[in-house]
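These are the structures in question, set out in turn.
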Structure P
Amino acid sequence: MPQLEITTYPSQIFWLVVSFLILYLIMSRFIIPKISSVIKNRESEIKNNIHISEQMYKDTEIINDEYEEIKKKIEGEARGIINYLKETTNKKITKNTELLKKRLEQKLEKNEQEIINKKKKALKEINKISLNLSEEILKKLSNENRELKTIIKNTLKHLIKKNLKEVD
């Protein structure tokens with residue numbers, strides 16, 4: 001095997017050193033700086049992204065706090081509006097109820113007055129009918145005695161009026 005021959009060792013060592021030097025120079029001057037710049041760029045990008053995400057998180061917390069404050073404010077306003085509407089509605093209901101009660105009382109008084117008037121009218125009619133009826137009865141019972149008829153008629157009128165007053 002030619003590699004193991006001692007006479008070729010110095011030349012092999014020379015080219016080995018030259019190759020390693022060239023490879024080292026290429027690696028140290030070109031490849032490693034590119035790799036390290038890529039790594040530094042990644043690190044800076046990661047740090048930048050972390051910083052941006054932290055800032056977004058803080059902004060999100062601020063927005064959530066503002067949202068909660070606005071929500072509480074709106075809920076308070078809504079409760080106020082609802083309470084106001086309840087109060088005004090209750091006032092209107094109370095007012096309308098009182099107005100309705102007054103109207104009903106007026107109608108009730110009017111109807112009671114009409115009933116009283118009709119009752120008086122009916123009693124007068126009963127009085128007239130009973131007087132006419134008693135006169136007819138008297139006529140049939142006694143055709144001859146006019147004085148007796150007048151006395152009985154007056155007595156009947158008086159009794160009918162007395163009975164009607166007792167009914168009132």
Structure Q
Amino acid sequence: MITLTRDCEAILIPAGEKVTLIKGAKVRITQSLGGDYTLSVNGSLVKIDSKDSDAIGKEVDNLEIEYTEKTGDGTVDESLVWEAMKTCYDPEIPVNVVDLGLIYNLDIQKDDNDLNNVVISMTLTAPGCGMGPFIARDVETKVDAVPNVDNVMVKLVWEPMWNREMMTEEAQLQLGMF
């Protein structure tokens with residue numbers, strides 16, 4: 001068990017409600033992926049962002065992807081966008097959103113103002129998932145850090161409906177869903 005060293009914000013899983021964890025609370029880490037933490041506290045699961053990892057005695061990790069290439073012509077490297085999305089996780093599932101098959105479309109466009117706009121269509125494993133807006137915001141934030149990206153829009157879509165066949169083989173093996 002870990003004792004919180006300070007108050008910190010958290011998101012209640014799966015409801016998606018914001019809560020405050022109080023200094024001195026006892027927690028257990030159940031998942032640590034993509035820089036964020038899923039914690040068990042008083043029988044409930046919560047997610048804390050990497051910026052609050054010091055509250056559980058962990059070093060704050062900005063999780064900046066080491067981009068080895070930046071296009072000099074002002075374009076966006078699509079492979080870096082995919083790499084950024086692979087650092088995003090559902091706090092209940094230890095597989096990234098790309099390998100889960102949640103990303104349906106990625107469109108990179110230059111607009112009339114010469115800005116690079118990235119539009120991502122993604123879904124969730126269940127339409128009623130309260131964590132959806134938080135997962136989408138995580139994707140948006142991490143893609144926004146890719147060199148030359150000016151704007152990011154993540155659209156949650158529900159068709160086609162997600163199913164386990166959309167996962168990569170590795171993800172299916174990892175989750176025992178083969």
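No lab work stands behind these numbers, since they all come straight from the coordinates. Predicted model, so just to flag it, every value in this text is computed and none were measured. Cβ atoms are built from the backbone, for glycine too; each structure is taken alone.
Have a look at P, Q and say which one yields 138, 18, 7 for semi-axes √(5λ) of the Cα gyration tensor in Å, as calculated. This figure was derived from P. Each of P, Q could give helix-only ellipticity at 222 nm (-39500 (n - 2.57) for each DSSP H run of 4 or more, over all residues; to 500), but the derived value -4500 comes from Q.
Computed over structures P, Q, distance in nm of label points 7 Å out along Cα→Cβ at positions 39 and 159 reaches its largest value in P. Suppose FRET efficiency 1/(1 + (r/R0)^6) of positions 87 and 151 (r between Cβ atoms, R0 = 30 Å, to 0.05) works out to 0.00; of P, Q, which structure was it derived from? Here the read-out was taken from P.
Quick one: distance in nm of label points 7 Å out along Cα→Cβ at positions 15 and 55 came out at 1.6 when computed from one of P, Q, so which one is it? Source structure for this number: Q. Work out which structure the value 0.00 belongs to, where FRET efficiency 1/(1 + (r/R0)^6) of positions 7 and 135 (r between Cβ atoms, R0 = 41 Å, to 0.05) was derived from one of P, Q. Answer by label: P. Here distance in nm of label points 7 Å out along Cα→Cβ at positions 23 and 119 was calculated and came to 13.4; which of the structures P, Q was it taken from? Answer for the origin of the read-out: P.
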